[in-house]
Structure I
Amino acid sequence: MATAYLSLGSNVSPEAHMPAAARALASRFPGARFSPLYRSRAVGFDGPDFLNAGAAIETRLSPEELSMSLHAIEDELGRRRDGPRFSDRTIDIDLVLYGDLVQSGDGLIELPRRELRDAVHVLQPIMDLAPDLREPATGNALSDLLGGLLAGGDAVLEMVDLSEWRSLSR
């Protein structure tokens, strides 16, 4: 079994799509754990704010199989892939870490995902789930990466209290 860390985000009816994604993950991966929920600004385009969270799951699927399973959940929740890369999303579920695997982006999946090192909305929720975790490519502590991003002027995220999410993230 491998521990995989995922990044979840939505800016289209996020109060409905984020819990729906968490329920779908929990049904496929019993024991899934979820971080607190955060609000962040859209990155790379003008759009409504996103709600973001992290998830930790145990899986026997390969990274490629897991990615396909995550895409299936996105599709079930109305994710469209025919628009610009940076655009509104019903749900986005990305594989960020898969055990200690380091894999270049030459294939379909880069691990660890770049956003772990340069996006507070990805890093903070995963750090909430595993505060002692280290980024496998560099060995850097996630807390050090977060400190560097915050020192660089990245905005601190706003935690969101959504009752349906609270019941899922216990």
Structure II
Amino acid sequence: MRLSPLDLVVALRLLQGDATFQRLADELGVAPSQVHQSVERLRIAQLLHPKSRRVNRLALEEFLLYGARYAFPPVVSTTARGVPTAHAASALSPIFGIDDPHVWPSPDGDMVGQALEPLYPGAPTLRNRSPETYRLLTLFDALRIGQAREKSAARELLKQALKKPSAEA
């Protein structure tokens, strides 16, 4: 059993509260069976509590902040039009500006920057489908590719998100 990049996205979405497999699938733009498989892998990895879809926040924090960027290394390529991520996204751009932006390539994107392969193909649609999941995923991207100051800010914002009670609590 190996975690897939989609599993991390599912865990980030579940931080906001539980939902049906169908609703999660609709928000993430994947099949319900993919969400179900992700939930099972997250349980096995102990990132979810047993027999539930509640996030094990301490374990997810440890994984996000210290391990996930090694499990899912960034793949950066040439300039492309796309959806802003990392320091160019709305969570960090007020702090750092959008010089030398990174984007998830997408024909629907509104920014040109260095292309960063998203964790899963549907990531560019998250900005509209699941804005909080988009925000958290862009913060994770800042951990993967940011400079020290960007990583530090992203780490603090992710810690805050992990401490917030979800709708399910």
Quick check on the output: -14000 is helix-only ellipticity at 222 nm (-39500 (n - 2.57) for each DSSP H run of 4 or more, over all residues; to 500), derived from one of I, II. Which one produced it? II
State the single structure among I, II that was used to calculate mean count of other Cβ atoms within 10 Å over residues 52-59, giving 17.2. II
Identify which of structures I, II gives the largest calculated value of volume of the Cα convex hull per residue in Å³. I
Looking at relative contact order in percent (Cα under 8 Å, 6 or more apart), point out which structure of I, II has the largest value. I
Calculated from one of I, II, mean count of other Cβ atoms within 10 Å over residues 92-99 reads 14.1, and the structure in question is II
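Any read-out appearing in this document is the output of simple, stated calculations on the displayed coordinates, not a laboratory observation. Everything quoted here is computed from the prediction, not taken from an experiment. Cβ atoms are built from the backbone, for glycine too; each structure is taken alone.
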